[in-house]
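Just below sit the structures, each encoded as structure tokens.
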Structure 1
Amino acid sequence: MTAFHLLLVAIVQGITEFLPISSSAHLILAPKITGAADQGQLIDVAVHVGTLVAVLIAFRRDVGEGFVGLLDMTRGSFDTKAARLARNIVIATIPLLILGMVFHKIGMMDWMRADERAFMIIGWTTIIFGILLWIADRFAPTRRTLESTGWSEAVMVGIAQAIALIPGTSRSGITMTAARFLGLSRTEAARFSMLLAIPAILAGGTIGILDILKSGSFQLGVDALIAATLSCVAALAAIKLFMGYIASATMTPFVIYRLILGAVLLWLAYT
């Protein structure tokens with residue numbers, strides 16, 4: 001990969017992973033729009049690992065509380081604040097892992113990313129789930145925190161997260177949408193979404209790292225390390241700016257961006 005292509009992929013992933021605009025869609029579209037060769041799955045995984053490090057740093061207190069919650073549950077204490085946090089993250093992760101394994105087994109991800117249908121799928125999902133985000137953000141009540149959310153609501157957010165395996169849906173976008181429909185504030189919905197990114201990225205990243213080690217390609221390893229570092233820096237900046245923004249503003253700018261992007265993609269798909 002050229003230095004420019006590596007920089008582009010890392011920055012795109014770092015900025016879009018935690019914004020409700022679909023990082024996977026942008027990673028698919030970047031090489032198609034620029035004409036560069038596809039960066040490949042392993043570089044995709046590397047930049048996701050970089051964003052994983054970023055969210056671990058940005059939410060280190062919540063991560064620490066989550067580990068305390070897991071320990072509480074092993075001791076039989078399920079009603080502490082920390083235990084409820086850990087329980088919700090674990091429950092909401094299960095649907096993604098199940099559907100992800102099914103999709104991987106039947107090759108569904110490769111089918112959806114194929115050139116002849118990628119623009120069409122991403123275009124429609126970008127628009128449809130963008131509209132749902134606006135509805136949830138505009139009309140849903142705000143009455144709950146993440147820790148006050150029950151296990152059944154965590155399942156609903158988890159099912160929503162699993163749907164994000166479809167390119168263009170946006171994992172962060174659809175989990176924030178589901179959380180807002182359930183009454184979480186924008187800040188709490190974003191917090192839940194970003195904490196859910198940890199096990200989601202960790203699962204995919206583990207497989208990717210094993211692939212890098214098996215490949216025995218030093219150059220690939222160096223490229224992956226550079227991409228991960230750059231995406232981590234970009235993601236840290238994006239998280240800080242996004243969390244500060246939604247504390248006093250709406251999701252409308254992101255919805256508008258999704259509608260414009262989706263319309264352009266559908267125009268390209270059908271012309």
Structure 2
Amino acid sequence: MFLKKQKIKVNVSELVLYLKCPRKVYYSCRGHETLSKGTVPFAEHLVLKELGLKFPDLLGRYSSKDDDFLVELETIFSGISEELPLIYPEESAIIGQEIMDEATSGLRSSISEIGHNLLSSTVDGNAGKLREQLMSAEPGHPFHSEKLGLSGIPDCIVDISGTLSPLVVRTGQCPQSGVWSNDRLHIASLAMLMEKDSGTLASSGIVVYARQGNVRNVNIRPNDRRQVLQVLGRVRRIRDGSLPDRKESSFCGDCAYLEMCEVRSSLASKFF
């Protein structure tokens with residue numbers, strides 16, 4: 001019944017935003033900016049995003065025994081600052097060179113750790129299969145499901161046991177083991193989209209934590225799929241006009257929506 005009655009189209013990025021804060025979905029779908037782009041953290045996000053997208057190609061060209069692996073990683077990192085204005089012209093204009101230099105300077109000290117972790121994640125035991133999966137990576141492209149009323153683009157598409165599966169690059173901190181629950185649901189939502197085109201069940205995906213160079217495989221469980229449908233319904237209600245209750249967190253102080261985010265109570269908000 002949920003699938004038959006839905007009308008409002010949703011993007012996977014809105015599900016991800018909901019998992020961070022339901023109210024951000026309300027404000028973003030009404031035209032408000034979601035990120036402060038002229039900051040060092042945002043510049044770091046762009047640099048790490050591009051770096052993580054280059055990991056599969058790097059692993060394909062160098063083995064764990066190549067002394068040049070870290071040298072090449074350094075070279076790639078240095079070249080990203082030159083590529084960013086071409087890839088993100090509007091964002092780069094807002095960031096400016098001074099902030100970009102500060103961001104790259106702060107990240108450069110982590111390159112050795114990133115390279116070590118990247119190799120450690122993909123060379124031993126079952127990790128050998130993970131390396132092969134990464135090396136199969138192709139650029140992501142849009143997927144759409146009329147049945148779900150959902151669309152989205154994985155960062156990359158990888159071959160896992162003969163099935164097209166999603167890969168996403170995250171630029172925040174990496175958990176000690178596994179993946180964050182939000183990232184698990186991100187992978188599950190993309191997998192549900194990709195199954196329509198491939199005609200095969202996507203039972204897993206990959207999360208790349210670029211800041212530390214860690215790569216994690218994610219097995220998609222029935223409960224993950226169930227939660228995706230639940231969040232999808234909640235995002236639809238928000239897009240239809242329901243304002244969720246405000247939930248205080250440690251991130252509220254830096255939120256771009258802080259001034260407009262007033263605490264309101266409504267009958268509809270109890271669902272969030």
Structure 3
Amino acid sequence: MQIQGRNAMVTGASSGLGSACVQRLLERGVRVVGLDLAPPRADLPWLGSEAYTHILTNVVEADSVQSAVQKAVEGLGRIDIAVCCAGVLHGERVVGREGPANLDAFRRVLDINVCGTFNVVRCVAAAMMKNTISDSDAEGDGAERGVIIMTSSIAAYDGQIGQAAYSASKGAVAAMTLPMAREFGQHGIRVVSVAPGVFETPMMQAASEKVRQPLLAQSVFPKRFGFPSEFADFVEQIIKNPMLNGSTLRLDGALHM
């Protein structure tokens with residue numbers, strides 16, 4: 001898909017990986033609607049851009065997401081790109097010193113990371129199916145109406161002790177990718193998931209050195225955590241390359257936890 005002049009929706013847009021994707025897409029001439037429970041940080045360089053609209057949205061609420069997608073379509077005319085970065089991290093042993101894990105906490109992680117992602121995809125895919133295809137887009141059988149990018153994690157494959165909830169949620173995102181791609185393919189919509197390793201997001205920057213150092217030690221190359229801009233690089237390449245579809249792609253510097 002040619003990226004310039006497109007319209008995008010990004011969830012988790014106020015910080016971390018989502019914020020990096022918003023910035024990259026704006027730099028490439030894309031109009032962006034950002035969805036998040038929180039407003040974007042005041043120091044973000046793209047705030048005030050006429051190409052950016054922020055909608056306070058709870059991804060786990062059906063009406064909230066449906067309303068946001070409707071507003072985006074009304075404002076932009078159509079949505080070509082959706083990047084789902086909204087999510088939470090949770091660490092807890094299944095059985096800890098004080099007994100079994102908190103079941104409500106487990107449900108919350110799955111609700112946000114899995115149901116929230118599914119909620120956004122179902123609404124934005126329905127909108128994408130109505131997109132018309134211009135002559136410039138149609139090249140043989142490669143005409144595209146949209147591309148949806150979800151965020152999984154290497155924890156889906158290399159989950160550590162205490163990551164049962166998070167690994168389950170990100171494994172579910174990976175497992176949804178191919179069925180969605182198969183379903184939407186007839187409409188010219190691709191679905192790809194990224195499974196990032198450890199990135200320098202606010203969530204990770206808040207972690208203690210006791211948590212950070214063992215992960216750094218297991219990194220192969222580069223011997224550092226990823227930069228959000230590198231995640232945005234990858235998202236840009238997925239958008240541009242029509243052969244990337246139905247897969248969950250690791251972006252981890254060969255880190256296997």
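Just so you know, all these numbers are worked out from the coordinates, no wet-lab data involved. The structure presented is a predicted model; accordingly, all values stated were derived computationally and were not measured. Cβ atoms are built from the backbone, for glycine too; each structure is taken alone.
Mean count of other Cβ atoms within 10 Å over residues 186-193 computed as 26.5: which structure among 1, 2, 3? Traced to structure 2. Which of 1, 2, 3 yields -12000 for helix-only ellipticity at 222 nm (-39500 (n - 2.57) for each DSSP H run of 4 or more, over all residues; to 500), as computed? Answer by label: 3. One of 1, 2, 3 was used to compute distance in nm of label points 7 Å out along Cα→Cβ at positions 130 and 154, and the answer was 1.7. Which one was it? Only structure 2 yields this read-out. With distance in nm of label points 7 Å out along Cα→Cβ at positions 194 and 242 coming out at 3.1, pick the structure among 1, 2, 3 it was computed from. It traces back to 2. Here the criterion is relative contact order in percent (Cα under 8 Å, 6 or more apart), and among 1, 2, 3 the highest value is seen for 1.
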